[in-house]
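Trainee: What follows are several structures.
Read-outs: derived from the displayed coordinates by stated rules, not from any lab. Note that the structure is predicted; figures quoted are calculated from it, not measured. Cβ atoms are built from the backbone, for glycine too; each structure is taken alone.
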Structure 1
Amino acid sequence: MANIKSAKKRVLIERERRVQNNSVKSEIKTYEKKFKNELTVDIAKAEEAFKTLVSRLDSAATAGVIHKNSANRKKAHFAKLLENAKASK
């Protein structure tokens, strides 16, 4: 543990941010799973899940939880999955 007061404060703040960031990342993973499950069941529900997923990815990228290129890569990947599912049915 640090000896300087400001360093101690930074450690506490980083801990709080890490918990919040992990929560957001976990939420994104949950929405990814929901989207993939909906792809196999119902395309209309998958489109709604895709919109929600894209919104969560954008907000996480804006907040700096994930890199914006990572968010864009994931959005493109899931959009491609959705288009392929639409084309196959």
Structure 2
Amino acid sequence: MWLLNQRVYRFGQLRKAIPGITQHMLTAQLRELEADGLVSRTVFAEVPPRVEYDITPKARGLGPAMEALTAWWNEFGKSVPARPSSRGRKTKSS
């Protein structure tokens, strides 16, 4: 949502802007945000089809919360351990 708060994005642009996200996960998250009324999806009748995602006025109401989270991250983000780069389930070693 932070990205969409800045401008309108197409699916491919969002995927490139979010490192490590799979197409499946991005699709699932966008559908959930759309169902919650936080993201709008606009389909244009063009060839090839064009779909744009934008933040809704309802989600813009979260602006102060997003700004507070950004301020927190700027102050404390470096103390948060990096996530492992591997994806999926962890295997148990014998």
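Trainee: If helix-only ellipticity at 222 nm (-39500 (n - 2.57) for each DSSP H run of 4 or more, over all residues; to 500) computes to -11500, which of 1, 2 did it come from? Spell out each step's value before the answer.
Mentor: Working: 1: -31500; 2: -11500.
It traces back to 2.
Trainee: If semi-axes √(5λ) of the Cα gyration tensor in Å is computed to be 37, 12, 8, which of 1, 2 is the source?
Mentor: Here the read-out was taken from 1.
Trainee: Computing mean count of other Cβ atoms within 10 Å over residues 9-16 gives 10.2 for which of 1, 2? If you can, show how the numbers build up before the last one.
Mentor: Details: 1: 10.2; 2: 14.5.
That value comes from structure 1.
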